[in-house]
Structure 1
């Protein structure tokens, strides 16, 4: 397949009226995919060769960040950025235009009535096709076959057109269906004679179907070219369907990301889109985040979910992170669902999965808070080595995080300093021993977990009491030390996480 560039994209009819406002020197950049920019931190989700389309919604409150975003996108090897002005951004900041020119990074302004769906579909079809049709003398038939695909006429129309052109029976297999026509274009009449000549239908490097022609006589060169054109048209149609499915998934994700980001939005639009995707966002719900060992697509995430399918529960992937908005009347219900999803995800990915449950909501507007709480809980789980947490159970950790890094250090050092200094000098494990003991509340159980004899455990606890000049049998002392240990574990998060 020849290289598809920004210049080639601008030649597509769907891009008519678009303007290149900066980065003209980079119009030869290769495009390998066209995507929609739906989240502010898009740098984490893009790949080399992507061209991004955006309404500028993620930059609605911080247009000054556009220059920095252009720098990041250029550094990652993206092909360009196309912006639809007038909705969330009235004009491109001068600094962004200057930066794009300096980087030879194409910055486009597209018409307000442009359909992202049509752009992605047109580009996707060209990018995926690994073979362009050969020229032949039957230009009218060739154009008709291509028009059928572009006009959405379907694979059956392509098969019938070819059968009439060849005066032979034709069978087209693609998209999970079979379309058969005889030499007069009557449906169901093809495939009666043998042998049958078969031609592949490919999109990219993937085989997506086949086209079979009846008859014992060899096809002429002109007929072969017609068949190749029909294969091309069928591949074009399949590619457009794939692009449409991919766009639906992308727009679905855009809506969900805006929902958890707290975009006020129009209530009517919220209800309309929820109904469109068969989601009921009313009632009590909670956001659940899963930190995965590797990337899983939405289909795999849905297969891992308990009871309800992805059609009923908003569920999507952020690469190595997954998000779900689940119905739950109680915290126990939410945790139970999260535990089952965790088990399913671990089975799918064959990696350990860390899961965090946000707060319960009573209205779709509160989903933002549940998502924020789930993200905070996930960060705390990572810092404390836990696999399944819920926001409600992390009151102490959230309280500690509100005081800042330096205060946490003062708290931990004031309570644990002598023990930590002893461990540093001698390579001991008194801090770990204390943590295990406070976790179990029982020296024998802690000793078994640590793999040490009970007498050794008693000796270590006595040494801790001596170093700290504290009586570990006093509940207040144990509480203070447990809080200090938690403060030490959370120190690294204090400057990045500030719970609500």
Structure 2
């Protein structure tokens, strides 16, 4: 019953990568099952530079972000909401006041912004690299993406990532921390490298044990370093250990990035170059690398292909839900019953509901019992915790919190989840799943319950066949109890009996 978008509606799709250092917009044209890059915009926002010691995002950085997003919004004007996906990465994850800033950012862009987890970012990066035609996809690959606030490491083969990690080491954050105002010396470079190597040690053993045949770097830092090495005769192609050592020495000797004189060094890359070189040097040392090649495939291309997959019945989120159901031993037959009734009730009440909202509710219904694997008592709380905190490939944090909220509210006292009922639109999925779970408490294969739902001014109405309800005294009592639950939060549940 999974709802999908009609791909025929879109010739162009767009990805917005909101990084800690740069914001990027990629527009792609769909031809068959391929995405061909059509237009690209980049803004050097330095959002991560606005993170104060208390992890609050300061006003100037917010203003820079809003101005860039407004320009992106102008380019995306006229795009259907289903054809655009915007993702926020490390700074969006860690800023404590991001919830207050997010509505302004979305208004400026004109589209929702998903804040994705580090491993989800890594998955999308790998997807972008794997779809890049510049490199073979048959060999096992190590992919490294040095961003402004985090660095992602992926081992994979063809289109399948095998290991995904995201570490809090980034070219912008390290440049600000270890090389303030572009000041570089041997001691500072060593401290930055040691800090990065300390983080890398948490993954190095596992990654070296898996191994790889190709090493690929992506995004701005790797591209900038590769270009500098090649154009200054420090490498015969890509990034080599010896070339990286020569660039490191040049930075230390210059002492100030403003005095660097290297062919191919762009002005907007200078402030973050020392941190990037320190991190890449640490990666070469800890993972015993000799050479790294650059790939244009990156997060934004991965987002485009992931968006294409969602519209081609190849949505990773569907596979993730199925995998979670298997991992947590979900009763598939019961999940199917509850899901069918939940969606039927929802569409009776809101026939024009968007596919996105319907999908969130379907996935919540399929996963509402995963917490039973922890304990039956209060299982809805365990289910909600798992959904809110687990790594779920394909899902943003907002997606997960949405499903978690629905699952937490699917049983028990509504007064305990009253905050989730403030928005009338949020009440509909919660009501639908609560009634569906109640109607299927017998967990049998009886025919679908003869119930229809509609929305009142401040509440709901259920029309139930009288004879059926008379034959189901436990269900009748449970519905009366449900009406009292909604009354406790100031809403009405009217139950009408209809003669057969």
Structure 3
């Protein structure tokens, strides 16, 4: 079993050129907010390229699912996090060593860092041996790191590190201080008078007394006097310090590249699992979605918008979950209903779920089956750009034309409130032409619209409606249900927007 990566099942799956820019649809679906929250505090690992890159086949997704299932073992999760903490400590120590000025101090810090590295590797090998691993990724990595710990490269590194540390700890010297002169010589079994003095005066000790001892500064850099003393000590023990010099040159590449890559890639799982833990504590569900690149019968039970939920949890507000499903020939969810009723949130949820599934993550919901797309397109309302000299309607048409020109049957399209700047008649005419093209391509689509006629356009369209409280239509439930569009809730919403409800008209007449 050959270990390639803890993120990618096959070596050819790995990202050949990492991108620092998110896909175009991230802002529309608020995925940029989600990934920012997931990777917060982990900038050193540069995780965003992993979250920006969807996987291309089902096996690659299942590979990550297997690893996530292994990580449900809390002991394994915490042990690898401990390994990561040690690796971070090594980087911090080496970064600090680079800032130091004096040669032997820099070398000493390097040896200490390598010692931590050796300990981290051996501890991880031991910890992995105690866990019943099942995923291909962890089984391969366990085999790799076990063999690495037995390799000549690592055993030599460990032996030479332990030997050098032993020799350095055996260095003993005396300082003879007279006036502004310091003489350094080897320790020759001289009596430790400090111990004798403490013993003599111990009998005079009465309770807590003022401590007159001088406190030494705790910054890492040596001062020039300390550095000069160390240089003189090095002259007294030339063999030990020559070994130190040689060790640092010989083992400058101590870190195995595969272990360094594992340390970075594993943080993808840590970041995501720690992020969704807050939602689970709030009682929300996450599941391993069934993913297919052929079946377009998709569903999700108790799903939710992850970006909105993150905001609501921080505000201690309740979160509304929704279901959806498409079966048989159904391909298009047409979402209608009042403004501010959750239509756009529902559309974003559909997109977020499919994208998170495409990168091998658990998705919001109790149970889900989703489609592995090759491209995802979104068309959300944009502010008019003065530079391109296009009106709102023209801009809508240009953008949707580009999308449909690039779309294939394996794509997903999410459209949010097209043609709001034109008349209902024109909006209906244009929307029907676009709908015909989407149906022709057999695309999965979510379309939020005020044009109710689209909901019953063909056997491939399904009407879902954002609902209101029956006793008070002004109150939104934010629940999206499958039922025919009736336009009533939207009419109320329009009246509210333009202050044309009965109550508002009464107030205006009186005034």
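Say we calculate mean projected area of the Cα convex hull in nm² for every structure; which of 1, 2, 3 gives the highest result? Sorting by mean projected area of the Cα convex hull in nm² in descending order puts 3 first.
Starting from the value 52, 18, 13: which structure in 1, 2, 3 was semi-axes √(5λ) of the Cα gyration tensor in Å, for residues 228-355 alone calculated from? Of the structures listed, the value fits 2. Computing distance in nm of label points 7 Å out along Cα→Cβ at positions 220 and 484 gives 9.5 for which of 1, 2, 3? Of the structures listed, the value fits 1. Have a look at 1, 2, 3 and say which one yields 3.7 for distance in nm of label points 7 Å out along Cα→Cβ at positions 300 and 396, as calculated. It was calculated from structure 1.
Values in this text are rule-based calculations from the coordinates and carry no lab data. Quantities reported herein were computed from a predicted structural model and do not represent experimental measurements. Cβ atoms are built from the backbone, for glycine too; each structure is taken alone.
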